[in-house]
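These notes open a run of structures that come right after.
No lab work stands behind these numbers, since they all come straight from the coordinates. The structure displayed is predicted, hence computed values, not measured ones. Cβ atoms are built from the backbone, for glycine too; each structure is taken alone.
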Structure P
Amino acid sequence: DRYIDLAPGYGWGYRVGFREAPYNYFTTYRNLRDALAGAPDGDQPVSIPSWNFLPAPATDSAAGGMTGSVDATSITIPYRDLFTVGYRYDAASHTYARYDDGVRDVDGATGAAVAANNIVVIQTEVHFTTDFGLDPAGNPKLDMTLVGTGNGSLFRDGKRQDVTWTRPDIFDVFTLRNASGEAVRLDPGQTWIHIVPKDWTIPSQ
């Protein structure tokens, strides 16, 4: 197990003119693959652990550890003003439309509307620090505790299941379990993950 740090010097990123820096730095899958091929040991195979997905989309909303879940067709991730994220469930497609400050999110390359099959919320210790320097705008950086255990939620198929997450090591994926200790599994498809402070309340209905 290892990480390869692809610094900007590998040439994988580019800036666009229709956004202000530092929010205008983009890349593509192909750019990243090409940059990785030129990095030390970048051509060596690596085993990447996977999240716990169901083998096929659930036909039973209680499948995959969702027993005891509650309805959740509207979700709010309460970031600061102008950056609040919302999701609205569409029963016909079994996906969630994503909104940023009330505006529907679309793929910048294709124009296709974002349609999420799963929304995972990880609640943990989050604080600002200067231990790792400052961000490009001169502000302290966020430090998050991403190993150990904590509370969270999975939104799937119009339902909410509050969970306990565990992650023993940085090379592991998050494991989600419900109140009965049963593994909670994701639907195959697009997944959005939000890491938020552990004292936040995530409204849904």
Structure Q
Amino acid sequence: MHRGQSSDQFNDALARASEYPKTLLRSFLPHQVHKNNCYFKSLRETEDEVFDNQEQKIEIWETGQSNRFRSCEYTTAEDLKGHLDRGCKDPQIRHAFLESSDSRSPINCSPEMFKTIATHQQVGTSFLDAVYAFGDQEEPKDLCLMNFSSTHTLKTPQDKLVAIPELGRSGREFQVSYLLRSVEAKKDRDWPWQIRQAAVYHSLT
């Protein structure tokens, strides 16, 4: 894909981040396109349960070779997009933290905020499997005890890569997502245990 074309497509995707994961720019096989469409529908159907519009906060840590550390908190999708879309290259290291009171509570950001950062970072749909373990629910969702998924573009032909030089992205990356669960004691006579969990996504470029 031509570099200028990739940049234009990325800017267009960011402008319509609400359509995530249709905003992913990688080339997909027909069955993968169908799978992404299914994720799009499932996210629309469950986003009000999984995310919390009232308690919105995404914390971002950034650093690089200069060893300068930056920590920011954003409470609206507009401010978050303003930080991500600054017209400069990505920092060498970026951590984004989303939280939940517990495994049966929604994540403390709006669907728009999640879709904005997922589009900007081009987060693969496999991460949604881990995200869906959270959300407002009467009974815990035992979707899986653990979840692990990975994908990469290390062997992808050069003309098929989505390179965005303005952001310092070559198009080659290794994505990993997983769900970790552990048991923790709690003060409850009826059932003194609870499940603690963390959904994690890494992109190495």
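Set P, Q, criterion distance in nm of label points 7 Å out along Cα→Cβ at positions 38 and 166: the highest-scoring structure is P.
Who wins on Kirkwood radius over Cα pairs in Å among P, Q, i.e. which is largest? Don't skip to the end; give the middle numbers.
Details: P: 19.2; Q: 18.2.
Greatest value across P, Q: structure P.
P, Q: which one has FRET efficiency 1/(1 + (r/R0)^6) of positions 70 and 110 (r between Cβ atoms, R0 = 41 Å, to 0.05), as calculated, at 0.95? Corresponding structure: Q.
Of the structures labelled P, Q, one was used to calculate helix-only ellipticity at 222 nm (-39500 (n - 2.57) for each DSSP H run of 4 or more, over all residues; to 500), giving -8500. Name it.
Working: P: -1000; Q: -8500.
Going label by label, the one that fits is Q.
Comparing structures P, Q by mean count of other Cβ atoms within 10 Å over residues 46-53, which one has the largest value? The partial results should precede the final answer.
Working: P: 10.9; Q: 17.8.
When mean count of other Cβ atoms within 10 Å over residues 46-53 is calculated for P, Q, structure Q comes out on top.
Tell me which of P, Q gives -0.51, -0.86, -1.20 when you compute log10 I(q)/I(0) by the Debye sum over Cα atoms at q = 0.14, 0.19, 0.24 Å⁻¹, for residues 94-157 alone. This figure was derived from Q.
Quick check for you: by FRET efficiency 1/(1 + (r/R0)^6) of positions 22 and 102 (r between Cβ atoms, R0 = 25 Å, to 0.05), which of P, Q is greatest? That would be structure P.
Matching task: 48, 37, 25 is the computed value of Cα extents along the principal axes in Å, for residues 14-117 alone. Pick the structure from P, Q. Only structure P yields this read-out.
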